[in-house]
Structure P
Amino acid sequence: MRLTEYEDAGPGAGALAVGTFDGVHLGHREVIEGADTVLTFEPHPVAVIAPSHMPKLLTPLARKAEIIATLGVDELIVIRFDAAFAARSAACFIDEVLVAKLAARSVSVGENFRFGAGAAGDAAMLAADGRFEARVVALRELDGEIVSSSRIRSLIAAGEVARAGRLLGAPHELRAVVVGGDRRGRELGFPTANMIPPEGLACPGHGVYACLANGLPAAVNIGVRPTFGSGRAELIEAHLIDFDGDLYGSELRLRFLERLRGERRFASAEELVAAMRDDVEQARAICAAELDATVGLLPFRAVDDPDN
């Protein structure tokens, strides 16, 4: 799939899907289905229009592009969204972007898509324009609830990562660089790769999770380590099961499969170690089931080499 800046894009978009597509969830995938070109915005428009209301992102642009590339799309066009672009009228967006610049034959959007200054444009306005075919996709429902980026963010914040993954169509993923820690995990027999939660991205709430870390099973704690009263800021600690190696400075891609328990304060280090043993065995079983179900489909290699 080609990744093209809007200024470099040419006419002939053909079947065009338009949207912010944060998370590229099940509803977004229905909008994109059948499109050969996707038009999206970077940064998220809310970051420009109402920055104080900017949500935590589910997918930065690089991850969004990775997912869209798996959907049979030929080209992803990125509009660098700024105050000047936000000031364009809805009619201007249609005339200058969809028709003159991209010459779209058809335009696919979700039924709640809004565009143009003051969000004056909507799906009905696109459908009324006779210069292209408009495909308006109804909001997707799953198990009686609307699939939306905001709903998925709330699930992730609450630690309900398995449910969030169902709405996304794949486990929620975070990427972060491994940093130095206090090596307490190694002293307890459970060495961890420590990461600072990426700023601006949706991070699961405090607790212990079964994850795939660069394809390997892992038990991951997110929190502030209350047992030791460290008073340190929030940290992601990933114990890669049966892995022995140096990961400092490398990037880990964590795919959150299931929440095992909440963050707890234990009376002693011995009680903590016993709980961690249980966490590891649960995580091992959950990850093995996930790997069995998705063998050959994971978009990364196992971390047998930190330079992978």
Structure Q
Amino acid sequence: MKQLEPGVPLGAWDELARTPAAAGPFQSIIRFINKTLIICDLEVRKLAHDPTELLTRAVQPALWLLVFGQVFTRVRAIPTGSLNYIDFMAPGILAQSVLFIAIFYGISIIWERDLGIIHKFLASPTPRAALVLGKALSAGVRGLAQAIMIYFLALLLGVKMNWNPLAWLGVIVVVILGAAFFSTFSLIIACLVKTRERFMGIGQVLTMPLFFASNAIYPISIMPGWLQVISQVNPLTYEVDALRTLMLANASSASGLGLDFAVLLIATAVLVLIAARLYPTIVR
């Protein structure tokens, strides 16, 4: 199929450029979902041009599990209740992997601006929220690839996993929501700083504080008081809590699955609305 840009089929551009006819609310919602999925599909197809990206990004979480996790399991220095440390850590490393993929996702729109792709998107009648949400969902697809890798490593390491199909579905939803939140946050940063150099600097500054100010590799209860406060407002904490509850056979939620899902969903929705307003400013 003919393409205008790498990984972007001509038919997709035609679909995005199609002028919407007058329709009721239900048809408008269907059209919004359709355009969002088209954007997601365009982004996911980019993986076909560089499939090694998924493997290279899997190296860091593998090292955390195979080296850090194995060492601290033997040391028994971190209290994790009835869970082995490697069991406690596996969901946190999955959340970390999703964070590291998503937090640098915004740099793609800077590249797209330089290539002139953003101008084509903005010239189409596609809602800005659909452009942002489509990219956010594509980050979730990449995060699911990391989830498969983490599940495989956890199985090799003897982590006691929860194999309930409903739990798997919950993990998929949490990974997509977590990736969507942090990729949208990343997109907002890209719209504000507008240059690759500044974006990379801010992204590197944010990743480790977000990771260590969460319950990914140690319980919140052993943190100093000021860090516990930060952890309670860190969305990564709720992502880890949900993943730990759903992934492990004998884990329980510290904050409640309902609250975990609500925080991730509401925070993602708010950021999508903010990013939709800022999206056109990337070309100014």
Structure R
Amino acid sequence: MAIGSSLSAYELAERLQRNDSTREAGWVRGLVLAISLVFFALCLLLPLILVFVEAFRNGYHTYLEALVNPDTLSAIKLTLLTAVVAVPVNVVFGLAAAWAIAKFQFRGKALLTTLIDLPFSVSPVVAGLMLVLVFGSRGWLGPWLSDIDFRVIYTPLGIILATVFITVPFVARELIPLMEAQGNEEEEAAIVLGANGWQTFWHVTLPNIKWGLLYGVILCNARAMGEFGAVSVVSGHIRGETNTLPLQVEILYNEYSFSAAFAVASLLAFLALITLLIKTWVEGRAFKDSKSKDAKSD
């Protein structure tokens, strides 16, 4: 009886301790969840809602009038042009850099990897100033560009160059760890079977990295359309010529055209929501693709 009683007491104490730890874990989990929800509501959701509320405060007519303004239409056109040029450039660079870093060993590999991250560590404003020091009228190439009557700073070309620099890491940084994790076995097998370099890339490498590539393109495009700091330095804020959507929002707000400013800002917010939806879809498809590959391997 004594032994049985002692065992029962031990089991009871163990169960009580387990219940206490479970309640403590549940309390901590609930607190963390509550803090996350409050932060999300106050810092992310509420500002987004307020943008649309302020944009439509004076009615749909005022909203549409702000969007069809010639300066706004010019800003939309330049923003789309910048993204259309910057994203493919970074796709080509990202694919080449990721292929070289993940598949080959060469001198300067660590330096190249570090340089890819340079736009992450340099302030966008500093990046814009760097372009001014190179291509500005008093920059290194300024006198030569003036002699041939070619301008970079305060033109759409300068905006595109600034955007390309800022968005360099996004595609490459998505592909490098993915390609390193996949290894070289499949490419080597394809080459042994007689495939050339292009066939190996198109039929073996690209299908394996397609979701990571698409994810990098989405992030690159979102940053290209929303970049402000570097673009602001090199644009000159010339209305109707060198203003992108973020710069147009700033100009309208500084001129106390609040309804128009929030109307243009709502376009950027809408693009951000679309980007988020596409990003979620890509992540879901990538997860399903990974699960199907694991099932086939098993």
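Tabulated values for the structure
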item: Computed 60, 40, 36 for Cα extents along the principal axes in Å - originating structure among P, Q, R; result: Q
item: Parent structure of the calculated result -7000, given that helix-only ellipticity at 222 nm (-39500 (n - 2.57) for each DSSP H run of 4 or more, over all residues; to 500) is the read-out and P, Q, R the choices; result: P
item: Which of P, Q, R leads on relative contact order in percent (Cα under 8 Å, 6 or more apart), largest value; result: R
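Taken together, the values in this text are just the output of simple stated rules run on the coordinates, not laboratory data. Not measured: the values here are computed from a predicted model.
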